[in-house]
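Structures incoming, each one as C-alpha cells.
Since every read-out is calculated from the coordinates, none of them should be taken as a lab result. Quick caveat, the model's predicted, so the values are computed rather than measured. Cβ atoms are built from the backbone, for glycine too; each structure is taken alone.
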Structure P
Amino acid sequence: MKVFITRDIPEVAYKLLKKNSINFDYYREDRPIPKNILQKKVKDCDALISLLTEQIDAHLMDQMPNCKVIANFAVGYNNVDVDYAKSKKIFVTNTPNVLTESTADLTIALALSCARRLYEAERMVRLEKYKGWKPKMLLGVEMKGKFFGILGAGRIGGAVAVRAHAFGAKIFYYDSHKNYDIENGFYARKVTLNTLLRKSDFISIHLPLNKNTHHFLNQERLSLIKSTAILVNTARGEIIDESYLIKMLKKNKIRCAGFDVYENEPAISNELLKLNNVVLLPHIGSATEEARNGMAELAARNVINVLKGKKPISPVY
C-alpha cells in the first residue's frame, strides 16, 4: 500500500503510517506541489493526503486508479470534487473538531485586534511615533454589551459564541439549523440574515464554501452592515465580495475588517494592503501545535482505516 502526501505535515502522521506498515512519500518543497508533479506522484497511490492548495478534480482522480481515499488536511473540502470521487467509490475525508478551538481563538483575537486598533498601535511603536499617552489616542471599542453576529453556527461558530459571551457580548446567529447548545447555555438568538447584518456590532463568518455561499456577502448584503461594525472572516475568502468590501473600508462605511483568508489567496489585493482599518493574517486559523498535530493524526487514521477495509473516521459523505 502506498500513500502520497502533497506537503510535509506533522510527524505524528508519518509515525502512524509506519506503525501500520504503510509506505508513504511526500512533496518535500515548502510550497504547493506543481500540477505536473502531482499527476506523476498519484498514479500508483492507494491513498492521497491533500491540502487545500491542491485541486483534486476529476482529471486527477482518473489518473489514480488504485486510490481508495482522499484525506483532506482541513475542515473544508471545496478543493475536492466530492461528487466525482463518490462516483468512483473513493472516500473523501476531512479533519473536523481538532481545529475548532484554535480557529475560534483566532477569530476572537482578530475581532479584538480590530476593536482595539492593535495594528495601528503596534505600527506606531515600531515606527517610533509613540511620544506618550494621550486621552484620545487610538480609541477603540469594547465587546461587552455589543451584538456579536455569527454567520454559520456549527462547531467553530458555536465555539466563537462561547468566547464572545465570555466577553459580555450578546449573541445573534444565522444558520439553517438551530444551535440549542449556544441558545440554552449562552443566550444566543437565531435571527434572519438581514437582522444580523443590520444590528450586529461584530460579524464573524463561519460558513463552508460551496456554490451557494460563493459571494454570500455580496454588494447588497454588505451594504446592510452598519458603519460602526467590525467584520471578521476566518472561513473562506470567496464567501465575501472582497472588492466591494474594500470600497466600503475606503469610505469608512464599516469600522474595520479582520482577514485570515482572502478571495484570491495567496494573492492579496494591493488596495487591501494599503488600508489602516484592516487586520491581515496569513491563514493561520488552525496554526497551533495542538490543532495541526490533531489534523495530521486524523488524516492518517482515516487513510489507515480505509486501507484496512474499515470505515473512515470523518467521511464528508
Structure Q
Amino acid sequence: MPQIYVIIVTYNAMKWASTCFSSLRKSSLPIQTIVVDNGSTDGTQDFIKENFPEVDFIQSQENLGFGKANNLAIEKAYQNGADFFYLMNQDAWIFEDSMQKLIDVYEKHPKKEEIGILSPMHLDGSEKLLDRHFEVYLSRNTQINRLLSNIYFEEAKPFYEIDFINAAHWMLPRKTIEDVGGFSPFYFHGGEDYDYVNRVTFQGKKILVCTKSKVVHDAVQDYHLAKPGKNALQEHRTSLRMQRETRYLNPNFDFQIKREKKEFYSNIIKLALKGKFNESKYYLKQYQYFSKRFENIESLRKTAVSGKHPFLNLSEKI
C-alpha cells in the first residue's frame, strides 16, 4: 500500500476547513495529512485540532508563504517515508476515489521515472463545471493531445501530457521530490508553481492530467476578466514582473545578467525618447527591482540545476 501524504498550507481557512478535511477522511486509499498553518486569525487552528485530531498540525509563528510552508511539510513527510506527496489548496476537496484513480495511472505507466506531476481533473465549487483556470490550462495543449475531442466523443484516455497545471492538486512521486526538490525561496506567494513546473520539465519529467480522477478547487472564477482603473494596470504590471521572474529562474532559459541589463537600458532610453515617459519610468522601476536580485537569481538557478534535492533538507528517519 503506497504511503500518501496530503500537504495543506492554511491561512484563514474556516470557509473550507470542514469540507476539505472531511473529504480526506472518506478517501478509499489510506492517507496521512500534514498541515502547516501560516498564522491564521479566524480560528482555523483550533477547528482543525479539535475536529480532525488525526492531522499532523504544524503551527508557524509567522507567515512563511506558500513555498516555504510546503517545503517544511514535504521534509517531514519524506522523513516519515512518504511515497507520494499530495499538495492541496485549503479551498479544495477530493472524492472517495480521487487518490486511487491517480495511483492507478502511476502504477500502469510504462516509464514511472518520467512522471513529474500527476493531476486530477479540477472541478469548480459547484462540482458541475471544470474550474475556469484549469480549463484554460488544458486548452493550451488540446490541439496536440486532442483531449477535449476525446472527452466529447467519450473516448478519453486515462491520462494526457500537458505543459502546466496549477498546484491546487498535485501528486508528486517520491522521485520527483528527490530530483526536483522543493519550492524556490525566491517566491513568497505567486509564481511558485510555474517555477516548479519549469524545473520538472528541465529534469525531463512530464506532467500528466488523469481524466478518471476528479477533485474540487473552489477558487474565484474570474479568470483575467477586465477590471477598469488603476488596479487593472497595477495587476497587469505585477503579472508582467512575475512572468519575468519565472523566466529568469527557469533553468531552460539562457539567463545572462549583462544581456538583461542591456535590455532594460534600451527600453528605458527608447521609450523616453519617444515621449512615453510613464512606460520609461515603469522599466526603470523594474530595473531597480531586478538589479538588486540578479545575483540571488543566478545563485538560485545554480542550486536548482546542480543542488541535491534543491531547497530541501531531506533525511529519512532511522
Structure R
Amino acid sequence: MKYRHLGNSGLLVSRICLGTMTFGMKGWGCDQATSKEITNRFIDAGGNFIDTADIYSAGVSEEFVGSAIADHERDDLVIATKCWFRLGTDYLDLYQLHGPDPYTPMEETMGAMDQLVSSGKVRYIGCSNYYGWQIVKANAIAQQHGWSKLISGQHLYNLLRRDVEREILPACQDQGLGLMCWGPLASGLLTGKYDASKGPEKNSRIGLRADIDVPRYWSENSFKIIDAVKAVARETEKSPAQVAFSWLLFDRRVASVIMGSRTVEQAVEGIVSGEWDLSAEHHLHLSNVVPFNHGYPHDWIQTSKANAEGHEI
C-alpha cells in the first residue's frame, strides 16, 4: 500500500481509505462479521485510513468500526468520522464537517472545531461537501483567530462526475487540503456490471437509490466512459474498478480514494489500487473520452491566454 500526506498536515494516510457506509446498511450493506473481515483484510494489506459517520446505517457503522479496530493497534490507524460517541476510542484523528450549515455562522463552527482540537479529543479537522469559497472562508477565519485549519475535503469525485475540478479541487490545493474522494465507482456503474439498455436491477445499490443515483450518473456519455474504462482494464489486466480508482489517484492533489465494499472480495479488489498506478497515456485517454467542460471563467481565461500568446508584449 502506498501512502500520501493528507494536505499540508503530517498525517500520512493510505491511498485507499476504507469507507464504511456499507457496514450494517440494510439492503446493500454487510453484516458485522463481514465488516470485521473486510477491516482486517484492509489493515493487513497496509491500509491505515478508515472513514465513517454517525449517520451511516443510523450509527451501526460506527459501532461495527469500533468493534473491528479493537483487535488492532489504535495508534497505527487514522480514524475519520463526522463524529458521534460509538467508536470506543479516546480520540479521533480526523473530524469532518459533513456539509455546509446555512444556519450557523462560520466563526461559531470553526471556533467549536478548534476547541475539540485544543481539548485533545481531535487531532485534525476537515470538511465534506463544501463549496470552494466555503473552504477558503473557513480557513481564513481560522487563520485570523489562530485556530486549527481544515486539512482535508471529502467530496464526490469520479470519472462520471468531475464537478470538483472547476473550483473545489483548486480551492483544496490553494488552502493545503488533501482531497478524499467519495463515490469513486459512481454507485457501482464504473465496475462495468450494468447494461445501459436494461437499466439498473431493483436489488442493486443504484436500483435501491434510483431517485438519487440514476439522475446523478446514468446517461449516454457515462456509458461511453464506462466502455473506455473496461477497454483499459482489459489492456492492463486489471478490473474496471481498479482502473477507476487509479484514474483518481493519478492526480497528486487526491490524498485518498474512499473504497466502500459489501463483500470481502470487493475489498481485496479495491486494495490493489493502493499500490498500482495508471499510466499517463491511459489517464489522458480516459479524461478525454467525454471532454469535461470547466465552463466560465475557465474558457474566458484560456481564450485570453491564447490571444496573449499570439502577440508580442
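Identify the structure, out of P, Q, R, from whose coordinates helix-only ellipticity at 222 nm (-39500 (n - 2.57) for each DSSP H run of 4 or more, over all residues; to 500) was calculated to give -14000.
This figure was derived from Q.
Work out which structure the value 4.9 belongs to, where distance in nm of label points 7 Å out along Cα→Cβ at positions 218 and 266 was derived from one of P, Q, R.
Corresponding structure: Q.
Quick one: distance in nm of label points 7 Å out along Cα→Cβ at positions 82 and 274 came out at 2.4 when computed from one of P, Q, R, so which one is it?
So the calculation was done on R.
Work out Kirkwood radius over Cα pairs in Å, for residues 74-185 alone for each of structures P, Q, R, then name the structure with the largest result.
Biggest value here belongs to P.
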